[in-house]
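So, here come the structures, one by one.
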Structure I
Amino acid sequence: MTEHVVIQQTGAVQVVRLNRPERKNALTHAMYTALADAISNAEQDSSIRCTLITGTSECFTAGNDLTDFMAGPSGQFEHTPVGRLLFGLAAAAKPVVAAVNGPAIGIGTTLLLHCDMVFAGDNTNFQMPFANLGLCPEGGSSLLLPQWLGRVRAAELLMLGGAFNAQQAQGLGLINRICDPAATESEALEACQKLSAQPAAAIRATKALLNRGNLENLRDAMRAEGESFGERLQSPEAAEAFRAFAEKRKPDFSSFS
């Protein structure tokens, strides 16, 4: 367990809160483990009908803790802390809702692709800067984004890695509603409570049908992404990107082919 992920239950809703504000909720392996455990526990606990993942009114997450992730965990990707969370979200039978404010960087954007509903404050900035860091897409984004947005728009988001705001995210169909940041969590919680009041078996069946036919492809995509991501973490391009980040300068990839 870690104090950087706070888990509470409100009625039939499990609220999972990222709680590392001094580091903009940058995710460590311990935090991933806590998140994965929360998703797994919700599946097993009959008193939980829905999970809400959130941060604060200022920040969802700035992405991975780079210091923690430079080495990368060993073993098959789906059994690592990150893999356990992503595969758990993909397979979750019960609904998962997200309330997002402020930075939602890297995994802070891609994990939303596995949520059933997403509420975002008008202060939210999304970004998937994997290529900018010498890395590659993760979280199933290389499969889901082309399916949802078309290949060219997915390529722009994943290859150029630029930021986009809540209005743009809604236009792309990636979020349900734009909120006042002070109300994002309460609006998302209201949706969770409505979901929890619905017939539980009917909600599970509906979610299963929505995901039908794509789950194995998604798992294959995440395995391939995880393998490539691990290789890219050890690449000279990633080393230059992380070094430049630490030195507060623009990385220079001109010498790499």
Structure II
Amino acid sequence: MSIYQIHGLKEKLTLGKFVTTVELEPPKGANPMPVLEKATFLRGIVDAVNIADSPMATLRMSPIALAHVIQQDMGIEAIFHLTCRDRNIIGLQSELLGAAALGVRNILTLTGDSPARGDHPQAKGVFEVDSTGLANIAYQLNQGKDLSGNPLNSATDFFIGGAANPGNDDLELEVEKLKRKIESGVEFVQTQPVYELSQVERFLEKIRGLPVHVIFGILPIKSVKMAYYLNEKVPGIHISSEMIAKVEQGVEKQE
């Protein structure tokens, strides 16, 4: 199957279809098979897979390369994450042009975690732009020009995504950030995991009328320890004490 025949995420969202994606973490090594084996179980079930970009600032295989392999070998559409942590604006543009050449057009633009959080704490973060700036770079390439206004020999065709956090205590600020992302070219957002329906409803009400598709994140909580870890270690995730109490009750019932 040609990689250019499996695209459909943008079209499905444009038509108002309900879509499901699953995030896969690239391997720490040059062998993609462990991830491809996991992807096998997702074929025909999900609309796309997200490929993280060295999540939590830990070294992993290139998300662009892995996204290409999954699309080509597995026939599953991919959304590759790209962060501003490791590349300046030249490197970011170069990566994006390479992704376009490989037929990987769905991108989730992220600022990225500080290297101090990961397995190479001595590395220096770049952060020449943030996620909004990265979205603008992808948008400019879609217009057939680089960030300096120079023409490309061929324009890209990225479906540009960004992140959002419905659980942000300052929802007004979150919406303002989202508006700036949309102005920079973001067409869809994938949210941090949500654990209360009220968060979803409140967020949707706040963004009513904005030209953006929303894919809400879900991350099952397996234990109270995991809930506390997410609260303390993962930026943007907030699990209420009431929700943690429910998890605790569920664990007690299982025991």
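Each value in this text was obtained by applying a stated rule to the coordinates, not by laboratory testing. Predicted model only: the values in this text are computed from it and were never measured. Cβ atoms are built from the backbone, for glycine too; each structure is taken alone.
Taking percent of Cα pairs over 25 Å apart as the criterion, which structure among I, II has the greatest value?
Looking at the calculated values, the largest one is II.
Output the label of whichever structure in I, II has the greatest value of distance in nm of label points 7 Å out along Cα→Cβ at positions 75 and 91.
II
Suppose P(r) over Cα pairs in 5 Å bins from 0, in percent, for residues 11-58 alone works out to 5, 17, 25, 21, 14, 11, 6, 2; of I, II, which structure was it derived from?
Matching structure: II.
From which structure (I, II) was mean count of other Cβ atoms within 10 Å over residues 139-146 calculated, if the value obtained is 17.4?
Label of the source structure: II.
Computing relative contact order in percent (Cα under 8 Å, 6 or more apart) gives 13 for which of I, II?
For relative contact order in percent (Cα under 8 Å, 6 or more apart), the value 13 is produced by structure II.
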